[in-house]
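Engineer: Structures given as structure tokens follow.
A short reminder: the numbers here are calculations on the coordinates, not readings from a lab. Quick caveat: nothing in here was measured; it's all calculated off a predicted structure. Cβ atoms are built from the backbone, for glycine too; each structure is taken alone.
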Structure P
């Protein structure tokens with residue numbers, strides 16, 4: 001097992017200090033995830049290298065046309081219509097001009113070296129076009145053509161490999177293929193065919209990076225426009241054959257005016273690059289919003305362990321997002337809702353809400369939902385109550401949220417004055433206006449209140465459809481994020497506050513450790529874990545306690561072993577042919593004496609050999625462990641993010657309960673205890689219905705030790721399953737009574 005330079009303390013592991021790191025690297029698990037034609041990198045591209053992508057001085061369009069039914073025609077129309085101030089060089093050997101601009105027969109005939117080449121030709125001509133772009137002195141080329149790895153065919157993959165071969169030979173950087181281009185709103189640069197530009201696109205602080213052209217450039221951009229969220233940049237990266245979504249996101253995070261970066265991804269090609277992006281975003285305070293599509297497992301694999309059955313790759317993405325402070329959203333609406341709050345002048349720093357409405361029912365509903373979501377409406381201070389008392393009718397009750405009663409309907413100014421009082425109360429972190437019809441004069445006053453207080457102000461519009469009324473749009477334009485449903489508002493608030501809590505509480509050194517590619521193990525560090533005895537030996541070597549055990553080949557060996565270790569004992573068949581022993585009836589528990597042990601041995605051997613004639617097996621004789629709480633402790637090596645540790649409620653029904661928590665490995669004992677407390681059934685740890693409290697401290701240490709071991713053998717292990725890990729009563733430790741390992745293929 002790899003030596004732990006951290007010395008085993010919680011402090012060294014929490015701060016990493018090189019813990020479990022081979023050759024000073026940590027990041028993704030070998031082998032590199034199979035991308036159709038992506039060349040694995042060992043260092044990140046500097047964001048400063050990407051200026052020709054977003055701010056070129058000159059653009060050549062190969063396949064330029066005036067025909068709007070063709071890609072080259074739409075590209076030219078968008079580029080010219082965007083007001084791009086640099087040189088535009090259409091390339092078309094059959095035309096002298098395109099849209100009034102002189103055209104050139106080839107890239108070699110251009111009057112200068114283009115910063116950026118747009119390739120809008122059939123896939124068969126793309127490689128030659130890229131060669132010409134390199135020879136013409138281009139920095140970057142965007143390939144709009146399709147017919148590559150997105151087809152899922154050998155031919156498509158081979159065609160994409162041809163593009164990457166050009167990149168490797170020439171140094172030309174490529175966006176795409178199968179993409180839809182770039183929009184830089186402040187610079188007036190649009191190299192795209194998207195319909196997004198058919199409606200006004202006001203500049204803002206949200207940047208959008210999407211592998212999908214339609215979802216990122218149309219759905220997200222339209223929703224942003226609909227609710228008044230301005231966008232600064234948008235790029236569709238397509239297949240990410242060379243430059244990819246994470247490269248573009250790092251560039252956009254580095255820009256001083258970026259307020260948030262929205263990622264719309266079908267796949268994440270590199271865990272360490274994702275972490276490197278998160279490091280830069282955290283250091284600059286820029287939120288990352290992730291809409292990850294393809295959340296379900298494509299092609300379910302037959303799991304050989306409980307961990308494989310309950311942990312899909314999307315669960316690992318969730319764990320990585322939690323680790324890296326990335327905000328996951330479920331759809332384009334939720335993404336834009338969160339982006340509204342990140343455009344605020346003041347960040348969301350707390351969970352205490354202060355609300356004003358003219359509807360007691362809406363107040364009650366919002367209070368209920370807020371409480372369920374971890375927010376509160378605290379009692380207003382005495383000073384605020386004194387300010388409110390002369391404003392409200394005698395029958396009004398002063399509370400939070402405040403009900404301004406029907407008097408507020410007749411006198412909107414009453415609502416404004418009440419809101420001002422609540423907004424200045426020090427017990428309030430976020431001001432919430434619950435509104436229906438609001439005159440423009442009142443909106444202006446609300447804006448003034450928003451600017452005068454040092455806390456965010458949001459609105460819940462409950463009076464009608466947003467699309468049919470101007471007031472919500474005017475509120476947004478006045479700097480007041482506006483939502484139509486309480487749940488929508490609370491989800492956005494949760495995104496904002498969780499990001500703030502991450503920024504002030506995350507372990508910077510641990511995050512930086514993930515932002516490097518990890519090393520690999522030498523062949524001499526690959527233990528043979530195919531045999532149960534060797535696996536138990538590994539567990540013992542890392543300090544995991546096991547009841548006395550021995551492998552037996554005959555009935556006599558089994559009874560002798562049982563007599564030595566003491567009754568009661570358990571017998572189990574151990575064979576790769578039957579990984580889940582209980583499922584096949586290959587376990588006997590609580591054997592009290594020699595006769596029971598001998599008879600059980602014969603029964604198990606007979607049952608196994610009937611079902612798997614000729615298959616290799618061993619018989620495990622094991623002292624029965626003391627009773628306790630059964631947990632599942634497992635791990636797997638994710639092809640993108642590397643080893644992850646899984647803790648859940650265990651036993652034979654682990655998959656049924658599906659109560660588990662996942663973290664990237666390794667974890668400290670402190671983090672492991674947090675994992676235990678995040679289980680839905682965590683109350684059983686402290687004892688319920690008269691049961692004694694469990695030894696949580698010992699369980700957390702066992703999880704940490706296991707995670708270090710899992711990380712140290714990341715190139716060997718596919719999945720590991722300890723089920724159950726028995727947690728005894730406080731002070732009595734834990735016991736590992738069974739284990740299952742799936743090894744990686746060495747081919």
Structure Q
């Protein structure tokens with residue numbers, strides 16, 4: 001078991017308990033404050049976890065949470081409920097997969113912020129994909145009654161409220177985890193959590209001071225006995241609304257509203273329905289919004305709101321843009337056409353193409369239909385286009401339980417705060433409600449009762465920050481999460497300090513010089529080998545040189561033998577054939593270890609690496625187990641390379657940096673110094689790559705194992721003699737190996753804790 005990881009049965013129990021607790025924060029229990037701590041068991045269960053285990057825990061939480069929250073869907077049987085629960089659970093499983101990558105050990109505040117950003121980003125994606133998204137059950141909605149926190153929605157939309165809910169949970173966990181060992185940190189975490197809930201009260205909410213409309217919602221009702229029988233209820237519902245509408249004649253409103261599906265047919269196509277509807281409206285004399293099923297000349301149907309004049313004439317129509325997948329249409333019929341058998345012979349509706357406002361007595365009215373009010377961005381568009389009042393028409397009569405209708409009204413409460421508008425929700429059988437711009441329900445009806453709900457509703461032309469900027473906050477959280485996923489994480493210093501470093505700490509007093517071996521692999525380097533050896537020995541008097549020649553046809557080996565004969569600090573190791581760069585270095589490293597050297601140097605023999613940069617690398621080795629000469633840190637440089645080649649080199653290093661998550665700018669550099677303890681570990685485990693991949697592998701494994709890896713600046717010069725050994729195969733190997741290591745270590749295996 002990894003450090004901090006909980007036993008699996010305990011973790012699964014905690015995740016399931018968190019799901020149950022979180023569900024209580026929504027109707028029917030509606031214990032909103034509980035959401036601020038309900039996730040603590042889930043986050044605790046994910047401590048020290050791997051991605052695969054995190055996915056399991058997230059999935060467990062969400063299955064319990066959504067199974068309870070969406071239990072009203074069982075009115076259609078498990079065929080509707082179960083797939084949705086599983087799909088929704090997949091998003092929290094994704095949260096569990098990614099959480100280990102944004103956690104920063106020893107930094108609880110940063111981890112809490114990252115946790116909240118990750119949850120919010122995934123929740124926003126869930127709200128738009130797949131099939132147009134599904135926002136039901138977002139944690140932000142649990143705070144519809146929190147007058148301290150709710151004003152934040154006018155700035156960030158519901159997404160900011162979700163962020164704070166998760167942030168507070170993460171901070172509570174951080175405070176509990178550090179209350180004994182680091183009490184100040186616990187106090188800080190608790191204080192930040194409290195501030196996150198209290199500070200939104202400072203957000204000013206615009207007042208609705210525009211012209212008023214006296215609105216009357218006609219809730220015609222569907223008897224409970226007919227709630228599940230669409231055929232029988234269609235005629236009854238129309239008759240109920242016609243009859244109830246007549247009661248408005250004694251005090252006609254400025255606008256009457258019949259909810260979604262008040263008419264199951266198009267009144268302009270079916271005179272048997274159209275005539276009595278028009279007559280009822282004409283008798284009252286007030287403009288009326290009527291929910292109806294529209295029919296095109298081609299025989300296609302759509303979900304519409306019709307605006308009748310006081311004279312009983314249809315003046316305009318709004319067609320629902322965002323249809324309910326599988327309820328109002330079958331998406332991708334070639335894939336999901338088989339689901340038609342479960343839809344009780346319902347026909348596919350056609351979505352609208354244009355958002356439309358209605359004008360009543362000079363006031364622009366936006367009319368999202370049912371499911372559309374669950375999407376903050378869509379309702380925002382109505383207001384951005386000029387709506388001064390929002391009227392949501394809905395038919396929730398299918399659900400015999402009150403939790404579905406109550407959860408639906410909560411969506412409108414958030415839309416009111418986000419947009420700074422009064423929202424009137426008109427439902428066939430309840431709840432109908434009138435909601436002010438602070439998200440407060442000022443009037444409401446009961447369920448499954450005929451009712452008329454009257455209210456004088458002021459319009460508004462003010463624009464909240466959310467209306468002005470839209471969904472900027474979830475976009476920001478996605479950017480933050482991507483930055484944290486790509487941010488290199490420093491590994492813990494689990495490996496012991498190198499012997500040389502322990503000696504150097506004493507300022508060198510009484511310390512014997514460290515033995516250093518410079519390994520120079522050669523193949524056709526005759527033009528440069530003498531100069532390289534001479535300059536290395538002159539620059540670093542304490543160093544020895546080992547030339548490893550792979551049977552160079554140009555006589556490099558013979559020249560190196562002559563140099564070695566005259567210079568005792570230079571030796572030659574001949575190999576009969578070209579065996580690769582990695583093989584040459586590994587041979588040199590083994591020999592250096594056998595002969596007791598403290599530091600081993602990789603260096604090219606073609607003068608692309610300047611010997612004069614070697615002292616800087618050796619100085620760096622006083623602090624690092626692996627010191628890499630970097631072309632791309634401040635002070636580093638590349639000469640005699642084209643811009644395209646520099647760009648290609650940088651891109652390759654960026655590729656490795658991003659996929660592997662380590663903080664190196666030049667992992668492909670072949671100019672580096674290894675300390676003995678590190679090389680012993682690396683050689684013991686074996687090296688499995690060559691070329692660029694060899695250099696990346698050594699750096700990555702050193703960093704991942706917790707050894708100190710650092711970079712110092714060097715100047716790299718393109719070789720003036722001979723030909724580069726770089727080939728397409730070497731590049732392809734490096735690309736493949738990096739992807740392989742990233743998949744293995746970052747997705748499938750453990751996440752090594754980072755250093756604070």
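Engineer: For the read-out FRET efficiency 1/(1 + (r/R0)^6) of positions 242 and 282 (r between Cβ atoms, R0 = 25 Å, to 0.05), a value of 0.40 was computed from one structure; give its label from P, Q.
Structural biologist: Structure of origin is P.
Engineer: A value of -10500 was computed for helix-only ellipticity at 222 nm (-39500 (n - 2.57) for each DSSP H run of 4 or more, over all residues; to 500); which of P, Q is the source structure?
Structural biologist: It was calculated from structure P.
Engineer: Starting from the value 1.29: which structure in P, Q was Cα Rg over 2.2 N^0.38 Å calculated from?
Structural biologist: Q
Engineer: Given 0.00 as the derived value for FRET efficiency 1/(1 + (r/R0)^6) of positions 114 and 626 (r between Cβ atoms, R0 = 35 Å, to 0.05), which of the supplied structures P, Q does it correspond to?
Structural biologist: On the way: P: 0.00; Q: 0.75.
It was calculated from structure P.
Engineer: Using FRET efficiency 1/(1 + (r/R0)^6) of positions 218 and 346 (r between Cβ atoms, R0 = 25 Å, to 0.05), single out the structure from P, Q with the greatest value.
Structural biologist: Working: P: 0.20; Q: 0.50.
Once FRET efficiency 1/(1 + (r/R0)^6) of positions 218 and 346 (r between Cβ atoms, R0 = 25 Å, to 0.05) is tallied for P, Q, the winner is Q.
Engineer: Now for a different question. One of P, Q was used to compute mean count of other Cβ atoms within 10 Å over residues 426-433, and the result was 27.5. Which label is that?
Structural biologist: Numbers: P: 22.0; Q: 27.5.
Going through each structure in turn, the value belongs to Q.
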